[in-house]
Structure P
Amino acid sequence: MSKVVLHIGTHKTATTTIQDTFWANSALLEEHGIVYPRLSYLLRRNPITGHHGLVLEWGAMPKAYHLRSGTIGTLEKLAKKYAGSDKTLLLSSEEFSRAPSLAAMGRIRDALSAFDEVEVVCVLRTQWQFLQSIYLQVSRRRSAPPPPKLVQPVIKSGKHENLWVDYNGLLDQLEEVFAPGEISFLDFNDSVAQQGGILGTMLRHLGCDLDAGALAPVKGGASNVSPMSLAQWSATALAAPKTAPDWLVAKTTELLKAEFSENVKPCLFSRHEFKLLKDHFDARNAELATRRAAVQPGFAISPADDSGLTLFRDDIDAKFWLKMARLLVAAQL
């Protein structure tokens with residue numbers, strides 16, 4: 001039987017690592033029944049390994065992601081080629097999980113209707129980690145709301161940057177197109193802790209007999225790694241309204257480690273903000289687990305846990321800012 005799997009992210013759940021690795025090992029994967037198509041026609045040193053050109057209703061889609069046959073045309077070609085086979089076609093883009101893109105998912109499903117089976121796979125991250133990662137990604141490209149202005153709006157709306165932070169909203173949109181049994185949620189923390197990490201988890205979920213160690217690693221096995229949260233935040237504050245350059249983030253990282261330990265484990269949020277996020281989203285995640293129990297018994301998102309954190313944003317005091325100012329001034333003297 002033929003099957004197509006839509007891996008829709010979410011953002012900052014090692015999606016780029018999966019895409020880079022599966023793209024580099026596509027020939028080996030196909031030998032083991034998994035087709036990961038190389039859709040990018042731009043032959044560059046850094047190829048586009050995700051299938052972002054298949055996303056609909058993404059107004060800001062970079063031109064480099066556009067496909068010659070268009071989104072629907074490309075999907076129809078893939079269906080014609082693989083829907084009569086016994087292979088699993090894997091299509092991966094975290095941009096599928098944007099709320100406007102989810103609203104157009106029915107058109108994507110229709111284009112893939114020739115497959116015997118369709119499944120949506122989505123990796124979910126504990127919300128304080130997810131929201132922190134979104135902030136780090138956005139603030140590297142443009143001005144981002146300061147952390148104190150993130151928490152209450154996200155709790156109220158359930159979304160940030162058109163991404164669902166309350167995963168019940170994500171499930172609502174998916175269930176408009178897919179049956180509950182066609183949707184699989186994976187917990188990020190659990191997935192990375194399993195044998196072979198996120199790659200091993202994904203291979204096993206796809207029913208592939210390959211071990212993650214058989215895949216040639218790309219970029220040391222970790223792509224698109226975020227900077228240290230409070231280093232990016234402090235550099236962003238210093239550079240505002242412009243974005244912080246890499247050299248400034250390197251400086252704030254160096255000082256944070258010097259002041260708070262080489263092994264510092266920072267959190268973008270204050271202790272109070274962390275508790276607000278934990279109390280609200282742990283409850284929402286429990287509701288999600290209840291909704292999934294009939295088709296995914298035992299599924300749960302890891303509760304927010306601050307036991308491994310050693311530094312919150314409210315620990316950054318005037319002494320840190322004074323030392324940072326002296327470092328920057330000294331470089332000009």
Structure Q
Amino acid sequence: MKYLKLGSTDLIVSEVGFGCIPIVRLSTDEAVRLLRYAYERGINFFDTANAYQDSEQKIGLAFQGFRDKVILATKSFRRSADGLAKHLENSLRMLKTDYLDLFQFHMVNKESELEEITAPGGALEATLKAKNQGKIRYIGITTHNYDMALKLMKTGYFKTIMFPFNFIEDKAKGEMLQLSREKEIGFLVMKPFGGGAIDNAELCFKFLRQFPDAIPIPGFDSIKYVDEVLAFYEQPNMITDEDLFKMQEYRDQLGSQFCRRCGYCQPCPNGVIISSAMSYPLIVKRMSPAISIKFSQKAMDSVPNCTKCGICISRCPYDLPIPDLLQRNYELYTRNINLYG
């Protein structure tokens with residue numbers, strides 16, 4: 001495992017981090033065992049969020065007694081000073097620590113959100129106060145919007161930025177990465193597998209390892225998966241013509257309007273199981289049309305409940321036309337029923 005300095009901070013982080021969303025699916029004992037195993041294998045950067053259910057609590061239990069050996073990062077959706085201060089105190093309590101190495105504003109995709117955060121009484125005010133009190137070492141931000149990312153990096157407020165980056169969503173490899181280097185802003189990679197749409201981990205890491213100062217934060221849910229990912233980093237990185245061909249195949253298959261399964265669109269007020277229904281074309285390709293019918297039945301049968309109210313669109317960080325895509329997927333589902341059901 002290699003380690004590098006994260007931007008202009010004094011944080012020395014492992015070349016791959018640990019995204020902690022998946023540990024919410026594990027029991028406490030399983031999660032603690034997995035987190036400690038990852039640490040023993042050399043991973044020292046662990047990223048979570050106040051919104052990730054009991055993730056913070058499990059991390060706190062895992063690293064109790066050797067907190068100073070790991071780098072802990074968390075996030076908050078709160079935009080007001082009062083709201084963020086409450087989230088911060090809750091995170092400190094759950095993580096069993098009196099300081100956070102990195103505290104991030106979660107999913108700031110619009111200028112209005114940045115204005116809210118930086119206004120008097122906004123979340124930045126509380127964060128700077130907490131930093132002066134020693135509760136936060138560094139302040140970062142996450143976004144899914146490219147233009148917003150560039151704007152955020154130029155404000156001077158943030159030491160790190162987290163942004164989607166993979167061989168399909170590769171816009172960051174140009175101006176954004178260059179700007180992060182010029183301004184010494186640590187670049188953290190979310191969605192290294194396109195939210196699960198890309199099912200070839202080796203291909204994803206071959207792409208990302210071309211950019212050693214971009215730190216991927218994949219989500220781990222098993223010791224086996226930790227070993228698999230770290231094995232990639234133990235080998236020289238070589239991208240073959242066959243790899244490039246496969247990457248293009250994925251681009252052609254997924255296009256630009258695909259669901260990353262972040263789940264921010266949910267819940268639907270009319271009971272549509274959005275994320276699962278949005279993934280139906282991938283299920284068809286990976287399983288077969290016949291098997292996909294039974295596997296996705298519950299989700300697809302909920303699609304007719306959609307009233308096109310637009311709530312899901314307003315929540316989607318990628319501005320996907322979700323009702324239209326759901327309808328397209330439902331038409332595929334009904335065709336498959338007629339052919340294979």
Structure R
Amino acid sequence: MINASRHLSLAGFEQYLRKGVAIEQPIDGEPRLVLTIDPDAPALALRAPRRPHETPLKTGLEHVRVISGHASSGPFLQIRVTDPRLFLDAYPVLCSIADRVQLQGLTFSAAVSDTLRSLGKLLTRDEALPRDREIGLVGELLTLLGLSEVVGPALAVAAWRGPHAEEHDFGLSGCDVEVKTASSEERIHWIRSLTQLQPSADRALWLVSHQLTEASPGDGWRVGDLVTAARKAASEANVRDELDRRLAAAGWADPFTELCRTRWRRRFPSAAYLVAGDFPALTPARLGHSGANLSAIKDVRYRIDLTGRMAGPSVPALLSDAIAFEVSQL
């Protein structure tokens with residue numbers, strides 16, 4: 001809650017945002033703190049004098065950074081929010097940091113750390129990314145990053161349809177790709193419908209299989225690291241916006257960067273399989289010959305075991321190159 005006796009109201013702050021003007025708003029108290037809005041950067045920031053030996057801390061957040069600088073008044077630290085879509089939500093957070101500094105006597109770094117830690121606790125385990133969805137998202141991001149290297153970020157992001165689309169996960173030139181990721185010793189994957197492994201008309205369907213295992217500290221990557229890498233690759237604004245929409249549809253939210261702390265690495269190299277011939281798949285086309293009344297079957301989930309199965313045959317170069325990039329360079 002914003003202390004109305006110390007800070008501009010949320011409604012007043014929103015009016016400043018709508019005007020699109022730069023402001024520097026001192027906050028009454030000691031030490032001297034200044035709230036700034038820079039619509040050109042764009043950035044919303046809270047600036048404080050820097051104490052001797054006080055260094056910027058790492059927030060671990062994509063759009064929130066603490067930086068140091070020097071002004072006519074002396075050295076300073078500043079927490080900056082760089083996504084305008086977050087300014088309204090971030091304003092009460094900056095007010096809370098200011099109160100911790102001026103009313104509780106904390107250093108600026110301690111106030112930032114305490115405030116962000118408290119906010120993190122608001123996301124309970126029930127609100128965190130479920131583990132199976134985390135593992136699945138890791139696999140899709142590995143595929144996306146590999147494709148970004150091969151065909152470029154714009155085409156790779158456009159090809160990513162996401163986990164909740166009725167179509168397959170990726171649509172490439174001449175083929176579709178379904179991505180499956182396991183964290184077990186066997187290459188076993190859940191298939192969650194009769195249509196998930198049903199090829200579209202006149203298009204080949206490939207299943208990309210990733211096998212992960214937990215990595216030791218300093219090894220591998222967290223799902224948040226892969227999100228950051230994907231955003232870095234998608235440097236053009238329109239591609240970045242489209243990527244963020246795909247991430248949101250996949251269930252990703254930036255606070256998960258700190259909540260999803262498991263580090264992953266590949267257990268075995270990733271592989272691609274053509275869904276055809278004797279590939280183990282239940283589809284309406286295959287079951288239609290059984291005489292079963294498929295319209296009365298409302299939900300089908302099953303597991304397939306690809307352990308020991310040869311990849312391919314004849315994996316498209318685009319797909320094999322993407323998998324090779326994932327294994328050797330990321």
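One table, with the values for the structure above:
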item	result
Identity of the structure behind 4.0 (criterion: distance in nm of label points 7 Å out along Cα→Cβ at positions 71 and 279, calculated), options P, Q, R	P
Which of P, Q, R leads on mean projected area of the Cα convex hull in nm², for residues 7-158 alone, largest value	R
Given 2.6 for distance in nm of label points 7 Å out along Cα→Cβ at positions 95 and 295, calculated: source structure among P, Q, R	P
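Read-outs: derived from the displayed coordinates by stated rules, not from any lab. No experiment lies behind these values; they were computed from the predicted model shown. Cβ atoms are built from the backbone, for glycine too; each structure is taken alone.
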